[in-house]
Structure I
């Protein structure tokens with residue numbers, strides 16, 4: 001067991017210099033899981049950029065476009081339009097130059113607007129909710145410039161108004177990373 005831990009530590013240390021201090025950009029495509037709501041789970045696209053201060057620590061900011069989702073019944077319909085802006089600290093655990101784990105934590109600004117027709121005629125919002133975002137994932141580095149990541153993020157509760165009880169939102173996504 002001690003040999004395995006020593007080997008793991010040496011691999012992480014050797015991967016560090018190759019991955020340290022650089023800007024990166026990422027595009028992730030995923031789906032949201034919205035609990036405690038009448039709306040279906042929409043898709044999403046996130047464009048983000050970050051800077052790695054060291055092999056193990058970085059900062060990332062991004063914007064998420066969330067697909068519209070509509071609830072329909074005999075009396076009318078309601079369509080929710082949402083978006084997210086985020087500011088995160090990112091911790092990396094390089095296993096070797098081609099594989100690493102990462103974790104994220106920070107703040108997200110989730111904006112929602114609901115438009116209704118028929119019995120639900122009218123517009124609610126836009127309303128912005130500030131949430132804590134936490135997430136984790138893995139990144140596969142094909143070379144020093146390009147990589148792919150898979151991640152899970154919990155985005156907190158999103159509300160369309162102060163009186164709304166809110167939808168609990170999480171996200172699973174896959175994306176590409178470009179190191180500069």
Structure II
């Protein structure tokens with residue numbers, strides 16, 4: 001029987017970190033399923049979903065501290081929740097752009113949490129605005145609304161917030177670029 005685990009990893013960025021993590025997983029018969037990884041402030045940070053044989057789990061957990069000697073800290077979380085792989089019945093995609101300021105993610109996530117909307121995936125970045133060079137905040141998120149909550153109710157809440165924060169946002173049933 002296979003078991004699904006989620007690993008979080010972080011360490012000073014350098015070539016070969018992904019290979020070192022992949023080697024430890026493969027050595028225990030694990031399969032790399034899904035991941036999100038990025039270089040942030042000079043550090044490599046990531047989250048990896050793997051599955052491996054049940055009997056290999058203790059060995060993998062014992063191997064993870066050995067990554068620290070190579071500059072990579074790893075934590076493991078067990079995914080034994082019954083339907084962890086079941087996706088949402090409906091997804092919505094949010095895109096937000098505006099002048100950067102403290103609290104944007106807090107304010108948007110608070111509004112979504114108040115509606116019981118789950119954030120499935122979140123990508124954010126700060127870049128220079130083309131003409132002014134000011135800091136421009138961008139966010140994209142995949143959202144899972146609770147059953148019975150329509151897109152219009154979410155849109156109204158987010159549009160009120162966008163007006164207060166002076167940001168542009170779109171909410172759509174299709175991922176950006178579709």
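No lab work stands behind these numbers, since they all come straight from the coordinates. Not measured: the values here are computed from a predicted model. Cβ atoms are built from the backbone, for glycine too; each structure is taken alone.
For which of I, II does mean count of other Cβ atoms within 10 Å over residues 63-70, calculated from the coordinates, equal 17.0? Let's see the in-between values first.
Numbers: I: 17.0; II: 13.2.
Of the structures listed, the value fits I.
Thinking of I, II, which structure, once helix-only ellipticity at 222 nm (-39500 (n - 2.57) for each DSSP H run of 4 or more, over all residues; to 500) is computed, gives back -3500? Mind showing how you got there, number by number?
Working: I: -3500; II: -7500.
Answer for the origin of the read-out: I.
Which of I, II yields 0.05 for FRET efficiency 1/(1 + (r/R0)^6) of positions 71 and 151 (r between Cβ atoms, R0 = 25 Å, to 0.05), as computed?
Here the read-out was taken from II.
With log10 I(q)/I(0) by the Debye sum over Cα atoms at q = 0.10 Å⁻¹ coming out at -0.53, pick the structure among I, II it was computed from. All intermediate terms of the calculation are to be shown ahead of the outcome.
Details: I: -0.46; II: -0.53.
The correct label is II.
Looking at structures I, II, which one was distance in nm of label points 7 Å out along Cα→Cβ at positions 23 and 167 calculated from, given that it came out as 3.5?
On the way: I: 3.5; II: 4.1.
Label of the originating structure: I.
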